[in-house]
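Heads up, there are several structures right after this.
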Structure P
Amino acid sequence: MRVLFLSNEQFLPISGGGSIGNFKIVERMAKRGYDVTVATPLYLGSEEVHSIETRYNIKLRSFSPFYIHKNVSFRGPKYLLYGLLFTIHILKLYISGEYDVIFVRNCLLAFPAMLLRPLAHRSLFCLSITDFLTGFLYNNSKYPKFVVKAMFWTERFIPRLFDLVFVITPEMKRILIGGGCQPSKIHISYDGVDTSIFDPNILSDEEVGSIRLTYGIERKIVLFHGTIDDHAMAKLRGVINLVTARRNDVTFILLGQGKKYDELKLELANERVIFPGYVQHEDIPKYAAAADVGIIPYEKNFNTNLILTLKLLEYLSVGLPVVSTDLKSVKEIFGDYDYVRISESTQEFADDVITMLDYGKSQNAIELIRHNYSWDRITQGILETIEEKCN
């Protein structure tokens, strides 16, 4: 089967949840014997590109007119410009080859992919949505409301034109159905965890202990990893201040990056609030295994209610108990598990963190993720759905 895989998230190196998903889906397709052509941004030299193509048995046809990343300034306009320019790249790809499947990740490239569909009319068109671009603009006063609403209407309309649509939460499916998409073509396909590295059984005591040794920590550890931006800044600051004021035996480790990361570091960094910065994805399991509680201190808004953040699954994959804001999708999917606490206010969040410090690691959480949310399981379901539709 010949597949053209399109995404505005760079394929490698892995830079976040979106690129992890891209890599795992493409990797599984190639292992299954598909002839995969990958068109994404890529900022690597020719030797690195050739090495990746050889190692994973794929073709890379990158499109990188400028640097694009979720943390760039003027993210909205740059993403829209990238999608517009990508139309020319898609045109060249459609003309130069025939594909059985066109697989598009997220709506930014869905429009140009569908605009040129007459050139690939025999292909099966699949759309995988992990978030909406307008979700990041919804609460941003810089963008006129009528523009955001028009873009949101477009993002809900475009999936109607695809043959298969994959979404990561039931709430996302409901929104697409509300936009007129046929329920039968929408499949819930959660984000996954790489259980080959997020596996407490393969982490040695020395690896886990190295985290405490590196930072000289003898206290309990509360872990956050991810982007610190407007959606996390205020609540994260409030939780840290409340918990550290009440407990002297707690250290916060904040892994990641983001527009507000350095600002929060200047404000709070000390021996009890540690900012290691960005760490490689394969190193995160050590931090999670060394911690006592994982946190998701996001403000409630349109986008955070819509998604199921990957960090939740990664925390649970090593048995780490989690405290989260009462985000709609998190509450709907994980609200009934005792190793996940849902908090409605900053004060309640801090109280729950203190309570969960003594919860311990959960074997039930480990088994749940391994059985239902591993990338092997998720990608197998996606490919089986595609193959069934093709047949």
Structure Q
Amino acid sequence: MLKVEKRKDGRSQYYYIKGTHRFGDEVTLFDGSGVSTGCVKFKDAQKVLNKKINELNNQAQNISNHNFGEATEELLNDPVEKPSYERSKSYEKNQLLLGHIKLKDFTLNLINRYAYERYPTLHEWKNIKFEDVPLMKDGEHNPLKLDMSAKFHTLNTHYITPVGRVLHYANTHLKWCPYIKMKKFPILSSDQRPKYNFTVEEIKRCLDTDADAHIKLLFVFLIFTGARLQEALNVEWKHIDLENKTIRLIQGKQNDRPRDVPIHASLEKWLLKINNRESFLFEWRYLDQRKKNKEFGLAHRWNYMLEQAGVSSLKKRHACRHTWATNLTVFADATPQDLMEIGGWKDHRSVLVYSRSDNEDRIRGKINGLPQL
């Protein structure tokens, strides 16, 4: 039962609400010093208490009546709080998965259980603790640890964070559910993750292998444009302006604006070798054409090139984007603003992750250039 009373230590002149409120299965506890009414008169404090009781009753009633789907719909239609168009796709998928569940029934265990329904491929790791998997194996980063971290990062981004935001919105804006503190899946820190950059020597070795010319063209394209893989595969010859030496990259991510990238002289040499300029620059158009088990698939041919060059198989297509950003920073003194404009990043923090330099001597030289005292 709730009541109002003043603090026994006399440290405040106001009345405080203390006690326990029950409505059906919902219990709210005002322990410790309680919650201030802001009133010095008992009669006024009692009015505040009655108002609080009505709020709690209404909130408990709402909790019992609303589900996750309704809360998601409210958030997506909120002109101020709604997520971006790109992010809203994740919210809609989670709404299909969890929409029928009453908000009052949500727990961390329930959220984690449905995570494996959202991403069924995670079942193979269900009995493996992330912290028990060693970071290093045979002198290199453990592929299992890296794969788990990457998948968990995706899970956090497209499931845990959106679900948490819907529940937070339902709690703070709609008063439909109690507060739930979300727990993300563990991932590697930026310091633990390897730097996926190709060295100049590795690039030369890859191009000197007997891998087919088409995979080498993709490699050169990614290295000298910084394009995301999907951006590269979307390129048609009509997007390539050899006269003005620019390439238009489109739709690497949803809601991305097209951007023009200058054609480097090394890439131009490869483009000029191609006679068939009727349609797409690259032959891979569908996911099935990229699978590892396809003899002529993108992944298979990429891995063959790396193996022949003696380069780590952990360096996937996206490593070229890291290499491009780092090389522009190291060799061309590109600023983060330059990289954001030409690379299509919207957040400067992402640029700093991509353009991380291993050139300690260069950094040391800049520091030594500071004025001597």
Structure R
Amino acid sequence: MALIRASRTPMLILALAAVVAAGCGDDDDDGGGGDGGGGTSAADCTGTIGVMAPITGDAAELGEEQRNWARFGLDRFNRENGSKLKMVEGDTQLDPGQASTVAQQFVSDDAIVGVVGPAGSQEVDAAGPLFDRAGLGFVSQSATATELTESGDYPTFSRVVPKDEVQGPTDADYMIDELGVKNVLIVDDQTSYSTGIADVLEDELKKEGVQTTRESVNQKQTDFSAIVSRIADDTDVVFLPWQLAANAQQFGKQMQEQGKDAVIFGSDGLFSPDDFSIAGSYVSAFAPDITSIPESKPIGDAYSEKYGEFGTFGPPTYAAIEVVATAILAACEGGDPSREAVADQIRQVKLDESILGQPISFDENGDIRRAKFFIFKIQGGNFELVQ
């Protein structure tokens, strides 16, 4: 199935060969489900994807990017497959309570047969039980907490980004091998996302003899002067596994005001150029800069023409839309476009190539195979890939 132009097929979806053929074979009928011997062509396949993102609130910049990439991705998917899948948006505000409310709304909407999101790990914990009971498959574009898949609590959950179990060692290795750290301050923001990454990183650093100090703040806190004042002079790196980049910017400014010269190293939530721009800082991200991937750059260019600049949170949303939409068409081809069938097909999706520069398939827990993190450094106002 081509994602760039009709003459190329960088994403070959094995499970959908028959679906694409069927969708191109007959366009006599514009309507809803025909039987065609038990299966339904792409043109006749109907279904709605629910998309959860923090469209408003403190993480709105990231949520709007995710929402826009979802719209862009589904438009392209429908155009290239002759399908008519629809999308319903739910604003979670990166809040578990709001995520639960949106999940309930999606469960009550019979047209929704698959979900992209939620974005945050704590939101997955809130929505997961509801989707599980409803048999709704959901694919997160940015939730990385390791236990979301390893606990087995959410059997219909998958994700297109790596888990914290991958991010922690990646960050620790870079700090040790490239930055030569001896003393690291770790400040979590009390969310499951943040504490999970912090725990893994701390364990990895301690294994290598690095001295660590741990602090904790509330995600709504904006005055960090007390913690900053306690940063020891021999601290090499301050690690901020936070979801709100604007808070990290404030932390960095307060470090500068107090003459603290430790380097900030942030997790993927800090990859927000408009909100975080402390020069010399490092940020690890679950997705690459797709403009550096030859096969993906035309997609990014097309997106930018319509929606403007983007970071690393949008392209995984595109990938998640691709996965869920692919699963819906496969379920239609199998003659059973139910929620349960779509959830089953999600785990069977295989994309030989993706916008993320790697194949996408899932293990038995719903984790993407061969996942990795990327490390960027802020230089000259830009996020430059260094690993």
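Bear in mind these aren't lab numbers, they're just calculated from the coordinates by the rules spelled out. Bear in mind the structure is a predicted one, so any value in this text is a computation, not a measurement.
State the single structure among P, Q, R that was used to calculate semi-axes √(5λ) of the Cα gyration tensor in Å, giving 54, 25, 22. Structure Q accounts for this read-out.
Identify the structure, out of P, Q, R, from whose coordinates semi-axes √(5λ) of the Cα gyration tensor in Å, for residues 151-270 alone was calculated to give 25, 18, 11. It was calculated from structure R.
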